[in-house]
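The next part holds the structures, each set out as structure tokens.
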Structure 1
Amino acid sequence: MSPLEISPEMFDGAISGSEIPIAVDFFTSWCGPCKMLEPRLSQLAKDYEGKVKILSIDAEKASSIACELDIRGVPTVVFFKNGCEQERILGLASYEEFAARIESLL
């Protein structure tokens, strides 16, 4: 299962309407580390299916959201719970680091 790519118009509803934690991957199409991160996020989406939503959003297409959330580099994964940001990981991190962050939100 791959992370679900959402449009900027879907962002607010996806974050505020979720009863489970959400990890949002801010990426760009030209970013090498973003491409390297995708398989890890896909595995996390599979391993935590039903417990966490993993979403992706193109930071260039969603520049107003990226600005609002102070996204300064890609990839950046922002973790939300009950519609509020809990923490974030900037850059390429290991599967285990992402899993530990997810576990802390459950």
Structure 2
Amino acid sequence: MKAEFPKWTKQFQKAYPEIWRAFQELGEQCHRAGPLDTRTRRLVKIGIAAGAGSQGALHSAVRNALTDGISPDEIRHAILLSITTIGFPHGQAALSWAEDVIAKK
């Protein structure tokens, strides 16, 4: 699944290419900084995005997880685990955001 960035992100990339490259590099460095494997990192990122209540981050995390072979059921389970911490309404929102991306798969 090819990442399709939202219109605003594309505008930001064009307007501030050096900042975008630095942001991308920071993400890559964070991923390489520890012992977690790709699968675990992707699931953690889904949980973080759900907890932060960030629709854009959740969409991105789900796209990346699907690209790396993580199943929709595993993605849903990662979000379900967040419900007792972030609350039922926030968990439901995160599930709906995940389904936005899963439906396009």
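Bear in mind that the values in this text are calculations on the coordinates, not laboratory data. What you are looking at is a predicted structure, and each value in this text was computed from that prediction instead of being measured. Cβ atoms are built from the backbone, for glycine too; each structure is taken alone.
Between structures 1, 2, where is distance in nm of label points 7 Å out along Cα→Cβ at positions 40 and 64 highest? Write down the numbers at each step before the final one.
Values: 1: 3.2; 2: 1.6.
The maximum falls on structure 1.
To test your reading of the models, identify which of 1, 2 gives -10500 for helix-only ellipticity at 222 nm (-39500 (n - 2.57) for each DSSP H run of 4 or more, over all residues; to 500) when calculated. Can you show the working numbers first?
Working: 1: -10500; 2: -25500.
Computing helix-only ellipticity at 222 nm (-39500 (n - 2.57) for each DSSP H run of 4 or more, over all residues; to 500) on every structure in 1, 2 gives -10500 only for 1.
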Task: volume of the Cα convex hull per residue in Å³ - structure with the largest value, from 1, 2 - done: 2
Open item on the list: Going by relative contact order in percent (Cα under 8 Å, 6 or more apart), which of structures 1, 2 comes out largest?
Closed with: 1
Task: For 3.3 (mean projected area of the Cα convex hull in nm², for residues 48-87 alone, calculated) the corresponding structure among 1, 2 - done: 1
Open item on the list: Going by Kirkwood radius over Cα pairs in Å, for residues 24-71 alone, which of structures 1, 2 comes out largest?
Closed with: 1
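Suppose you compute FRET efficiency 1/(1 + (r/R0)^6) of positions 32 and 56 (r between Cβ atoms, R0 = 25 Å, to 0.05) for every structure in 1, 2: which one lands on 0.95?
Details: 1: 0.95; 2: 0.60.
Structure of origin is 1.
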